[in-house]
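Just so you know, all these numbers are worked out from the coordinates, no wet-lab data involved. Not measured: the values here are computed from a predicted model. Cβ atoms are built from the backbone, for glycine too; each structure is taken alone.
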Structure 1
Amino acid sequence: MQIPRIHPDTIEEVKNRADIVDVVSDYVVLKKRGKDFLGLCPFHSEKTPSFTVSPSKQIYYCFGCQAGGNAIKFVMELDKRHFTEVVLDLAKRYQVPIQTLEPEQRQELQRQISLRDQLYEVLASTAQFYQHALRQSLGQKAMKYLQQERKLTTEIIQQFGLGYAPAGWETLHRYLVEDRHYPVHLVEKAGLIKPRKEGNGYYDVFRDRLMIPIRDVQGRVIAFGGRTLTEEQPKYLNSPETELFIKGKTLFALDQAKDGISKLDQAVVVEGYFDVITLHAAGINNAVASLGTALSIEQVRLLLRYSDSKQLILNFDADKAGVNAAERAIGEIATLAYKGEVQLKILNLPNGKDADEYLQTHTVKDYQQLLANAPLWLNWQIEEIIKDRDLKQATDFQIVTKEIVKLLQNIANSDTLNYYISYCAEILSLGDTRLIPLRVENLLTQISPPRVPTPVRPRKQESKKPQLSLVTTERSLLEQAEALLLRIFLHCPEQRQGIFAELEERNLEFSLSHHRFLWQQSLAFSLEETDLISKLQNRYLELEEDLTIISHVFHLNEKNQLEIIRTPQVVQATLACMEKVFREKRQRYFMELWENLDPKIEPEKERLYYENAMNEKRRIQELERQRQFAITELF
């Protein structure tokens, strides 16, 4: 179901009516302490209460782990739910009328919410019906399959709610419509029955199949997967997409795996239902399945809510079909992997086995070791490129180099790009370390990144490392400058147009990802927006992005207020600082190229690199002079 976007007025009204003490009390035991309430933090383990709730400010804050926010954010973070879901639930709880951005959509939204509640009830009743049938004589064949062929215990069968759909054409239809009196159109909308072509009644979608409930993150049944117990095709049949069930936004067993993913800081994605069930039965409880489709960005973002390190392992067979499945599963999430937003790894099991088959003949420790050694997806892709190629042969060497360049051109992060240029240069040098610098230069020339990366050194020759203090100082300086510029942009509307124009003219962008994201979100609103800060905070909650890392720019303390008194001068000094850091990176890059060249072989390149380095040095000196006059105000 495509839910219309909620009107900002409704969001504000929910924030105003949803009492923070009332909401938090559903999850935390609170005790009154003065004007506030105190309790044990639900976001981290603690023995001494450091979690405070302020009724007057309608916020919570933990002095131990620094978690904080309003009622909406509290439910989102604790239940790992979408912004829209939480707002709708709180609106229902506190009787807030729901408005959407299009007034005519309001009635439709209310109808959809009511329909969803009814569908949940029908599907829950169906799951109970299938589970009951499994334990009857007619379900003996299905039970035998689970216990003898799949070697599943009664506890696991119950844990996953496995059941059996009887062989009759109208068995479920009669139970739900005639016995339970559910409207037939509702049962059809749940994806459980279909109308006969002759137009005289309905028939069950699932017949004589082992039934596997598919649940949402809250554990509510939203669909089913059915495995045939005969030769009928397809072997596995999923429910059609409904108001509740969209394949590309659902992951099998995430409701059972989310705690394991959080604890292990890692999610494992396998191909089939029984791969997941077998892994959970073996104690590997951070596994989910993608329901037979290529992983979508929505599915990945759903998983990444539960992992701080954003680590995702795709576990498929090692044969050709498994490799193809891995490439298909990567799908559109390659964009996230190239940007470094997900730490994607690929695990191909040996001998063409899937996870279920592998654990029939190997120990859990064997499987865990394979997970630990799973290569990053770029390494895996590179291995696939060079597989069965002889790099001593000119044709194969050219093909491999071309494919590697195509792969590296998509890497957005300069540090990651530099690493893989060196990594691939080593592979292409075939063990001759003297060739590594040449291979690096050749790859750089072919990749032609739009922005100049930081200097690339071959991995085996990295003897000169930048001093930690210098790197730390540079980042600290840059972070302060960028944060100050964003603070001025947010709190001084009259300066926004000028700041925007300066950044465009100088071709500068925010280097730190959290600052860059905030800037991009800011530009989604008008530069004259008077309530920009509040709208941005709501936007972060709606997108389920971390507010903590940039929340300081939304507030002005005494020091911040002094910093922006001389706003025009401070803006210029801040921009000079940002450009200076960028120019220093370029200078180091050109100097590195110049130092590694043989002037006798490439005199023109030597002269060009040296001139570029000197030009950058002169610009750095000019920028430093611009910055000095306001150094006190800045830092």
Structure 2
Amino acid sequence: MKKILLSGITAALLFSCSSQKTTTPASETTTAAVAQTPSVSEEAQAFLDSYSKQFQELYTRSAEAEWQSNTRIVEGDTTNATNTRRANEAFAAFTGSIANIDKARKFLGQKDKLTDIQVKQFEAILYAAANNPQTISEVVNARIKAETEQTEKLYGYDFKLNGKSVTTNDIDKILKTEKNEKKRLAAWNASKEVGKELRGGLLNLRGLRNKTVQSLGYSDYFSYQASDYDMSREEMMALMTKLNEELRPLYRELHTYARYELAKQYGIKQVPDQLPAHWLPNRWGQDWSSMVEVKGLDLDGALKPKGDKWMIEQAERFYVSLGFPKLPETFYTKSSLYPLPANASYKKNNHASAWHMNLENDVRCLMSVEPNAEWYETTHHELGHIYYYISYTNPDVPVLLRGGANRAFHEGIGSLMGLAAMQKPFLVELNLVNANAKTDQVQSLLKEALSYVTFIPFAAGTMSEWEHDFYASNLSEQELNKRWWDLTRKYQGIVPSATRGEQFTDAATKTHVNDDPAQYYDYALSYVILFQLHDHIAKNILKQNPHATNYYGNKEVGNFLRDIMYPGASADWRKMLKEKTGEDLSARAMVAYFEPLMEYLKQQNKGRKYTM
């Protein structure tokens, strides 16, 4: 269809020129023809305008179908799955059409005659096409069908604990609060059962995803995803190694501290060399912050009487105080924000996410908000995505470039606001903490480190290397679980309580491995960007201690963030980071932020055995 529309535009322009020739004296023919013939840039813009219109329409249909598949999962009902598959197939057929690929390549071959923003749009067209090339439409359609089925299995899974159905929220609560080691292990084991159901589908998706992008010259799906940063997979993995090395000294101290403190908590006399996975307050050992309760900072207790609705409205007030607009009313009427009632006849995806439904003003969140500290931080994070959507939905940013400066920037902005919302001066402003309450600053910093620092080995190490091996090295299906636990031990110093054979697929229990694949380094990079931005805001705008800031009501902070968010993907992410923070991508700010904690940990760990 796209080829026909473009031909119609071109034909109209040519008809104008030929008509002019019949009425113009011969001596003026050449001049008139030149005047009426569109330039390469004009012809390119006509194509982009037409393409963008159809892209937006099909993207919206796909998003709506995906929304239904994630918010209303009915066992045995395939209606949503069918609708989602059809919408995604239509979107894929358009973005991957041979005609669109040929046109984009043709115009990029004349990029010296195009504007920079036009070049970026054509590059975006080819990037989207590589995931949906209609030269192998049967493979693309098979991948879409498989992805839809995998999503249904993932979010429709009935988790069981002691024979009773439980939600992932229920399991997470046990791992955060339960002191009985056997009960913790039972909950952890229950959380991994879904991996068995997802194994076959994931292996099938690997082949389909690799074949899809190989059609347009990428060696594998991991390389395709990394290329969105203008990096090869080797460059991306080298960057992940660098981040792990920069943060390893601090992680080593945290790992040692956790082993001894948790052994004491569970009454274990012989401290293990590695951390048993079920000892930690997170299903994958990526966030250990629940280990620490900061005296004078009982956020769970302060938030419980506020209720779930207050949590989201307060997050909105935070952004509005910085100068951002109020959320559109449709955000509240169309989002799915709270847990389903116990007697609901359907399930929903409980993993928090933000959605830009039509690349315009329909923005939504999918969450299961409860009034506690974790969801308080999450609401601020997810609204960071929402306000990023709102900011780059403007006349200066074409539809095709309505995304983050890179994927990590999107996560970084959200995580930045989550961090800012958790600092004491801001909590005092909200009356969630008494201004006179004595809080242990070292314990506050420890709690933050057990969230941010412990995440890096998981994201930059375990997840990134496993997915790299899965897609780029064709990891044997006989070693999926072995490789996962080898990496978990290597990077995180975490082991299962018993050998986990290949009947399990524990990597697949992480949602992103299934539905947001081969890009978990986004999150590692986002933390680096978060601390670079926070360091600049604290020192150069607020003139405050980075450990005790209050962004609330500061319009200068809002303007700084808006300048980053407004251009979306039309900005060069490297150039923007350097201009805004004065430095290239670096873990310097993150390491510096936690420097005051190192001496405390070394004192705590004196005489203890280091095993990392």
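From which structure (1, 2) was relative contact order in percent (Cα under 8 Å, 6 or more apart) calculated, if the value obtained is 7?
Working: 1: 7; 2: 17.
The read-out comes from structure 1.
Of the structures labelled 1, 2, one was used to calculate mean count of other Cβ atoms within 10 Å over residues 366-373, giving 13.9. Name it.
Details: 1: 13.9; 2: 20.0.
The correct label is 1.
Once distance in nm of label points 7 Å out along Cα→Cβ at positions 70 and 398 is calculated for every structure in 1, 2, which label goes with the largest value? Each step should come with its number before you reach the end.
Numbers: 1: 6.3; 2: 2.7.
That would be structure 1.
If you work out percent of Cα pairs over 20 Å apart, for residues 214-429 alone for 1, 2, which one comes out largest? Don't skip to the end; give the middle numbers.
Values: 1: 61; 2: 70.
By percent of Cα pairs over 20 Å apart, for residues 214-429 alone, the leading structure of 1, 2 is 2.
Where does the value 50, 37, 21 come from, among 1, 2, when semi-axes √(5λ) of the Cα gyration tensor in Å is the thing being computed? Write down the numbers at each step before the final one.
Details: 1: 50, 37, 21; 2: 45, 28, 23.
The value was obtained from structure 1.
Compute distance in nm of label points 7 Å out along Cα→Cβ at positions 334 and 358 for each of 1, 2 and report the one that scores greatest.
On the way: 1: 2.3; 2: 0.6.
Once distance in nm of label points 7 Å out along Cα→Cβ at positions 334 and 358 is tallied for 1, 2, the winner is 1.
Among the shown structures 1, 2, from which was the value -18500 of helix-only ellipticity at 222 nm (-39500 (n - 2.57) for each DSSP H run of 4 or more, over all residues; to 500) calculated?
Values: 1: -15500; 2: -18500.
The read-out was computed on structure 2.
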